[in-house]
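> Alright, structures below, take your time with them.
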Structure 1
Amino acid sequence: MPKLTINDTKYDTDDFNEEQIAMYKEVMIAKAEMNRCEYVFKVLEARCNQLATMIETASKEEEEKEATDG
């Protein structure tokens with residue numbers, strides 16, 4: 001198993017007992033979930049920005065259309 005650093009102290013996970021291994025696995029699951037959440041956040045943030053730009057563009061196009069029709 002890999003080495004782990006906690007508060008500047010290095011631990012060899014090969015030396016962990018069963019309880020420590022279970023905690024380590026839970027940490028790894030939590031970190032993976034955090035990374036997934038960060039990815040989803042970034043995707044949704046980009047989509048919100050894209051939609052805002054589309055709203056702005058549609059509004060300007062509508063104004064231009066009204067100006068030429070009116």
Structure 2
Amino acid sequence: MSTWATLRTIPTVLGLMVRAPGWAINYSRNYKRAKKEFKRQLIEQGVPLGDAEDLADLFPFKMSEMIETARSLN
């Protein structure tokens with residue numbers, strides 16, 4: 001890689017390093033909000049509280065699962 005390409009890449013990489021934690025926090029908040037809403041809707045539909053909690057725990061794509069998948073790819 002040439003020096004010019006390296007110099008152009010550094011600000012992009014630094015920008016991603018600064019933004020990535022914010023993206024992870026937003027994803028985590030949105031996930032928790034969606035899971036809570038899913039559980040609330042289940043309870044409104046008449047699903048017992050214990051069953052609603054079990055089903056809400058199955059709500060997909062936790063951030064920790066995504067991080068583990070990313071680590072396993074390396």
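> When you work out distance in nm of label points 7 Å out along Cα→Cβ at positions 11 and 59 for each of the structures 1, 2, which one comes out largest?
The maximum falls on structure 1.
> Hey, FRET efficiency 1/(1 + (r/R0)^6) of positions 3 and 35 (r between Cβ atoms, R0 = 30 Å, to 0.05) derived from one of 1, 2 reads 0.90; which structure?
1
Here, each number is a calculation from the coordinates, and none is a lab measurement. As the structure is a computational prediction, the values presented were derived from the model and not from experiment. Cβ atoms are built from the backbone, for glycine too; each structure is taken alone.
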